[in-house]
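Pasting the structures in now, so scroll down.
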Structure P
Amino acid sequence: MTLLKILLKALLYTSLTMANSLLANNDSCQPSSVKVQVLGSGGPELTIDRASSSYLVWLNDKAIVMIDTGGGSSMRFAQSKARWTDLQALLFTHFHADHSSDLPALIKASWFGGRQRDLSIFGPFAQDFMPSTTGFLQSLFGEKKGAYQYLSDFYDNDDEVADYRLIPHDIENITGTQLIFQNDKMTISAQQVKHGSIPAFAYVINICGLTVVFSGDTNGDGFENLTLAKTDFFIAHNAIPESAGRIAKLLHMTPTQIGEIAKHLNTRKLILSHRMNRTLGKEELTKKLIQKTYKGDIFIANDLDIFELESD
């Protein structure tokens with residue numbers, strides 16, 4: 001073999017090795033490659049600096065899961081520099097407006113985004129005055145009677161004009177934890193929780209050896225059915241103070257309850273979100289009440305905050 005051939009072969013080997021290394025790095029599944037971002041840290045009130053409830057889970061600088069699409073989340077999604085093409089799943093905790101109202105804006109914008117694969121959407125079952133996930137999408141994008149029927153190509157139009165379709169999945173009305181999504185890097189499970197009479201779910205995302213729990217809106221009932229070895233991040237909704245009235249406590253967790261659940265979930269780090277006027281300014285008191293039972297780190301969420309997860 002000539003010296004030139006030897007050099008060319010060595011160069012080719014080096015190039016292939018570097019390419020494989022880059023591909024491996026781009027597709028790695030390390031705890032340090034996972035991030036959680038708060039798109040909307042507010043509630044249903046109109047505020048100048050908080051979008052309503054919405055979150056992203058990032059892997060290798062790609063937003064792969066979105067949780068809720070409350071008012072203002074479409075703008076925050078753009079500000080985060082996430083790409084709709086990267087999403088693998090969209091989860092709805094429930095269908096109150098402050099958790100779902102920006103979905104049509106996001107779907108319209110996606111027309112210009114180049115997504116080429118279907119998007120699975122997971123959310124609650126139906127009851128007397130709330131739609132199922134399938135019914136929710138039908139009411140928005142149904143070809144005949146949808147509020148945004150001009151976007152029906154993304155849902156139930158057979159003309160195949162759109163490059164992808166929204167695929168709804170109605171989570172079952174059972175008390176146990178349900179596995180709803182799985183691939184080689186991630187599993188997503190849903191746990192039914194109590195939010196007054198509204199069907200609602202908390203979500204557990206296991207990704208690259210890390211566990212992230214999103215409470216959604218809940219009074220705390222349902223978490224007793226969820227047993228985890230550890231939770232790296234618990235994103236809990238701090239919508240009411242300890243002194244809230246009886247009706248509010250049917251819908252949301254008090255700080256004391258948040259602390260008890262964070263302890264039950266063996267939480268490493270707790271993020272308080274879904275902040276409302278009745279809890280704003282009470283952060284120190286809220287922390288003190290939580291710390292009576294939970295001894296880990298507590299973070300107060302603001303829009304676009306990013307939390308990086310690290311292994312033990």
Structure Q
Amino acid sequence: MGGTVMNKTVTGNSFTKGNSMWRYTFIRLRRNYLAMAGLVVILLLALTAIFAERIAPYGYATQDYMMIRKPPSAKHLLGTDEFGRDVLSRLIYGSRVSLQVGFIAVSIALAAGGMIGAVAGYFGGKIDNLLMRIMDVQLAIPTILLAIVISSVLGPGLFNLMIAVGITAIPRFARLMRASVLSVKNTEFIEAARAMGASHTRVILLYILPNCMAPLIVQATINVANAILFAATLSFLGLGVQPPYPEWGGMLSAARPYLRSNAYLSVFPGLAIMITIVALNCVGDGLRDALDPKQKR
């Protein structure tokens with residue numbers, strides 16, 4: 001009975017403190033105008049991706065051979081490409097791919113890297129050495145080169161693109177999670193959970209992971225930007241999403257022959273990538289500052 005009461009007390013206190021921390025973090029985040037502006041941009045992009053069929057003036061594959069490579073006009077606000085397809089519509093549909101790859105790839109890396117780092121940090125010893133040496137070997141390989149190799153092995157396509165980008169980011173999350181676990185695994189509330197007979201799995205999932213998520217969330221936000229950039233790079237090289245479905249990197253690649261004659265074909269996809277990455281980095285920096293205990297006033 002006493003153990004049950006103690007367990008509820010520990011869990012209840014952790015839950016209350018966690019709620020207070022995130023509430024205070026959001027209050028601090030709202031004071032960061034750049035972070036809020038970036039958050040607005042990301043939300044607008046997400047809504048654009050969700051309602052692409054209703055927002056886009058044309059279908060992403062709709063061709064008009066009378067309007068091939070026409071500059072921006074009232075009929076086509078951002079012009080048309082080499083097949084007479086509306087650039088604005090393709091950018092709108094392309095936001096789906098970029099955001100989907102960014103968030104799903106980072107989710108894969110967060111889940112896999114987080115568990116590897118948690119196991120390594122919690123158990124230590126030979127398990128820690130083995131897992132971290134594997135991560136070190138992966139880190140020794142240039143990230144973009146590793147992504148190209150994985151994409152080449154798996155083949156082009158959206159699903160394979162997400163896996164390739166996600167695998168390249170696993171070591172960062174694993175090392176960050178390991179460091180966070182090492183800082184909390186010997187604290188009093190963890191010792192109390194062990195004393196009450198909690199299993200290793202329960203300690204890791206219910207007590208350690210919730211207290212290590214703050215730095216991982218910041219890292220995930222910044223890595224979404226990196227994932228979008230890597231996805232654009234792979235699509236630019238022909239290893240990502242295949243035509244006719246639009247992807248911003250693929251649109252840049254298709255615009256290479258027309259850099260001198262029709263520069264807008266590369267300018268608009270480039271701006272879309274740049275604005276998205278800047279917005280995500282602003283949100284990531286804002287979260288880092290909001291969660292930094294040294295900056296709390």
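Please treat every number below as a calculation from the coordinates, not as lab data. Since this is a predicted model, take the numbers as computed values, not measurements. Cβ atoms are built from the backbone, for glycine too; each structure is taken alone.
With Kirkwood radius over Cα pairs in Å coming out at 20.5, pick the structure among P, Q it was computed from. Present the calculation step by step, with values, prior to reporting the outcome.
Working: P: 20.5; Q: 21.4.
That value comes from structure P.
Determine which structure produced the value 3.5 for distance in nm of label points 7 Å out along Cα→Cβ at positions 47 and 63, calculated from the coordinates; the candidates are P, Q.
For distance in nm of label points 7 Å out along Cα→Cβ at positions 47 and 63, the value 3.5 is produced by structure Q.
For helix-only ellipticity at 222 nm (-39500 (n - 2.57) for each DSSP H run of 4 or more, over all residues; to 500), the calculated result is -24000, so let me know which of P, Q that is. Walk me through the intermediate numbers first.
On the way: P: -7000; Q: -24000.
It was calculated from structure Q.
Looking just at relative contact order in percent (Cα under 8 Å, 6 or more apart), which of the labels P, Q belongs to the structure with the highest value? Please report the intermediate quantities before stating the final value.
Working: P: 16; Q: 25.
That would be structure Q.
Where does the value 0.35 come from, among P, Q, when FRET efficiency 1/(1 + (r/R0)^6) of positions 87 and 215 (r between Cβ atoms, R0 = 35 Å, to 0.05) is the thing being computed? Write down the numbers at each step before the final one.
Details: P: 0.95; Q: 0.35.
Here the read-out was taken from Q.
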